[in-house]
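A.B. asks: Each structure below appears as structure tokens.
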Structure I
């Protein structure tokens, strides 16, 4: 294989990131052509007929190769991988027939993973279709439902505080401290959650979370699929067991409001565009002002319809959670297959 950053790209070229998440790879598809690279991406192209390009791709995605990349990358603030390393790295290479057998097994496993992901996407599309059939566009409100401002159906709208000292006040174990990277579309991710001690939490009592509080990111980008600005999710933990920093809003709805219905509205594509239209700031980083948030228009159909939708949403979400758990298991099994394949444990030569 060779570094082809300055050359024409072709179908099935393997692309690899050299900075940041070093070693991340992908295959260039025909539909992506023509394409070009910048200096942070390398192209690896097979020039030996004894190598199956998919075999190489799977190996470059393996934990073994990831560890090699980490060990050989340099830099403190941002890791960098050199093309010198890529040109000289040793690749375990069984006979071509064995490579093809390994690729066949891994392809089938990957197809099952892709199918499960598609099924999850279809569940998302189903609930969106049900919502629009029942209520229409939540922003333009073509069905003429009653509309109230978010502040008029809430008891509290407030952003959190970033404690003095920043990361220095974080502790190993304590009160969950949610930041913008923890708040995604209708879900909280706790992989890299921070913790604060009880003393700091007490000083920030105003933003202490209650069960079913809605959280929304206050600042971030708006120009990507997973834009960090305006993402919303519901907190389902115990009262006063968590807090938020200054980049997250807390929205506490009145008790007679269907929280799941309002949250779904806030996470629709139409509302994403609405948020883009009212946020302020530069291109790279924008912000939702509290006044804008308080004035968010929320449609309020009859409570019976809201409850009906919330019940359907719950059933579909339960199915989705089962599929997501299945997906995790499938991905874990796939990773085990990959490890066994490159240890020579799948087929005897």
Structure II
């Protein structure tokens, strides 16, 4: 299966990665779209944060995540709306802080997610979220609303929900995939950095997908955590819970460079990084993942790339991703993406 894997490795090595410390001006324009429509473009506010109108119009321009977060925070203060004026009614400043405090009283993340979805259903018209679980996969689903035609609106909602989830368990929660009904915009890289490489547009539903087991985690955040977190919320979730954690990202890079049959075991990875096994395990766990989950993520990347770009049989794709049996691959792929590999390929991505 080496030849099949080589097609993935070549694509991974040749792909230009966006600067993970920045946000595209195109994404900033999306954030300001409804604010400008209701209140006019906040020219002076942008200027205070080092962004001119000429900068804003530059499709290739980027700003730091800290600048973007500060602009989010300041526009919320000036407009009285934490949701970029995208909802017919404003999501009043303090809404995120309120639900965060309330969620601290929940015992598990599952209970907290239900509370948050119910709260935002009251605050945001047409965004009645629901949580369902099936085959070890959890789906946070939103209806499609005529008021919300841009993908950005759904991503902004999930950024808030996902950031709250991560804060409550004090770990980043890996996002398996995100599906949205609207068509893909001409920029997607920032969404993948914020959430997951697996972003799918033009789908039948709007949903964020995570592993069900993460919902069993206890709420670990304390009042002291809350006070520090909420001082800059919700904007600080952009910085704190991005999809680019250091140790995990380094291990992924190592695995991407090797055929799955040649992957080192955990102790060998630790030796390669000049760390003890216990130190490496603590660092991975601090980023909300395990070594097995990291391997699964890279296996999924291999499988998705081959399903998208080749006509290899499903059994060949399974072998290239490191599975000895196709049945195990089918079960794993559904757990990763919420669909079977054949159906995924049939969707034409």
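A.B. asks: As an exercise: mean count of other Cβ atoms within 10 Å over residues 158-165, calculated from one structure in I, II, equals 23.1. Which structure is it? Walk me through the numbers before you get to the answer.
C.D. replies: On the way: I: 16.0; II: 23.1.
Considering all the candidates, the number was obtained from II.
A.B. asks: Moving to a separate point now. Have a look at I, II and say which one yields -12500 for helix-only ellipticity at 222 nm (-39500 (n - 2.57) for each DSSP H run of 4 or more, over all residues; to 500), as calculated.
C.D. replies: Comparing all candidates, it corresponds to I.
A.B. asks: Hey, P(r) over Cα pairs in 10 Å bins from 0, in percent derived from one of I, II reads 5, 24, 33, 25, 12, 2, 0; which structure?
C.D. replies: The structure behind it is II.
A.B. asks: Which structure, out of I, II, was Cα extents along the principal axes in Å, for residues 46-165 alone calculated from, if the result is 69, 46, 20? Don't jump to the answer; show the numbers that get you there.
C.D. replies: Values: I: 69, 46, 20; II: 48, 27, 27.
So the calculation was done on I.
A.B. asks: Next up: Any idea which of I, II comes out highest on distance in nm of label points 7 Å out along Cα→Cβ at positions 254 and 334?
C.D. replies: I
A.B. asks: Where does the value 0.95 come from, among I, II, when FRET efficiency 1/(1 + (r/R0)^6) of positions 142 and 262 (r between Cβ atoms, R0 = 35 Å, to 0.05) is the thing being computed?
C.D. replies: I
A.B. asks: Rank structures I, II by mean count of other Cβ atoms within 10 Å over residues 30-37 and report only the one at the top, that is, the highest. Each step should come with its number before you reach the end.
C.D. replies: Working: I: 10.5; II: 17.6.
Comparing I, II by mean count of other Cβ atoms within 10 Å over residues 30-37, the maximum is at II.
A.B. asks: Comparing distance in nm of label points 7 Å out along Cα→Cβ at positions 222 and 278 across structures I, II, which is largest?
C.D. replies: On the way: I: 1.2; II: 2.3.
When distance in nm of label points 7 Å out along Cα→Cβ at positions 222 and 278 is calculated for I, II, structure II comes out on top.
A.B. asks: Tell me which of I, II gives 14.8, 47 when you compute Rg and Dmax of the Cα atoms in Å, for residues 230-285 alone.
C.D. replies: Considering all the candidates, the number was obtained from II.
Rule-based calculations on the coordinates, nothing more; no lab input. These figures come from a predicted structure and were not determined experimentally. Cβ atoms are built from the backbone, for glycine too; each structure is taken alone.
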